[in-house]
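Following this line, the structures themselves.
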Structure I
Amino acid sequence: MELISTHFVKTQDVGYHGNLFGGVMLAWLDEAAASYAAQAADTPRMVTKHIAGLTFEKPVRPGQIIKIYGGVAKVGKTSLILDIQARRHSVYNGTQRTVVSTQMTFVRIDGDGEAIPISEKVRQKYRNPKDFS
């Protein structure tokens, strides 16, 4: 996995209990993964189709840094599945603790919003023997 996004947790990002609000984390994950999917697929026309279940493993407080990592897990006919992981990063000692991990599916679309094939160049780059849509 490679680093695809970094976020500084601000007080406006937290919920009632002083931890990062889950909806903020979801927005960060979706934006980072969508950008990464577009880059991986060589097209800006990628849309979120599915986000696998999420379990928040560690709390995140204001002032902490979240680093989001991603990697291509599978390439299908019209879609990419990405492995996505958000980690709480300590600026004091460089350690990281996983906050949440998930898989996200993105689909390549045309101007009408219809699914179209991922390019053969991209399919070859990630060489996935399994074909799915």
Structure II
Amino acid sequence: MTPEISREWKKHQSNFARQWHVSMQARRKVCRVDAAPNDELYNKVKREAANEKDREATLNDLHLVEAALATDQIVVSLDEAARGLFADTAQRVGELKNVVWVNPDRADERPVRWLEEVARPEKGRQLGSGA
């Protein structure tokens, strides 16, 4: 968890999310990382957005991708709109192609099983896969 992700959690968390986060911290399951903003990636993503609305939305969530690139290349998020924007941008920004995006609310992705058993970059889960 980067400082930026931590701030976002605190700002938007529900009671359940707060309890879960405290539990994960107590069990030492939260890994703190310092993923510095990547200006080069920021500029590429900014330049490649289809329009101003998409640009703003993508840049707003870029910290998730930066954290993934600094760690295991995995983003776990419910945000399908952001996933779509990053998948589209990944077609033009090579650094995004291998980032895996998993939605824990999509049963068809079997996210919990995948995270528990494999959690390796599978082509169909990567932003650049076009899936």
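If helix-only ellipticity at 222 nm (-39500 (n - 2.57) for each DSSP H run of 4 or more, over all residues; to 500) is calculated from each of I, II, which structure is the one that comes out at -6500? The read-out was computed on structure I.
Given a value of 2.5 for distance in nm of label points 7 Å out along Cα→Cβ at positions 101 and 117, calculated from one of I, II, which structure does it belong to? Intermediate results must be reported in sequence, preceding the final value.
On the way: I: 3.4; II: 2.5.
It traces back to II.
Match the computed value 1.3 of distance in nm of label points 7 Å out along Cα→Cβ at positions 5 and 45 to one of the structures I, II, and report its label. Value 1.3 for distance in nm of label points 7 Å out along Cα→Cβ at positions 5 and 45 corresponds to II out of I, II.
Taking relative contact order in percent (Cα under 8 Å, 6 or more apart) as the criterion, the largest value within structures I, II is that of I.
Rule-based calculations on the coordinates, nothing more; no lab input. Model, not experiment: these values are computed from the prediction. Cβ atoms are built from the backbone, for glycine too; each structure is taken alone.
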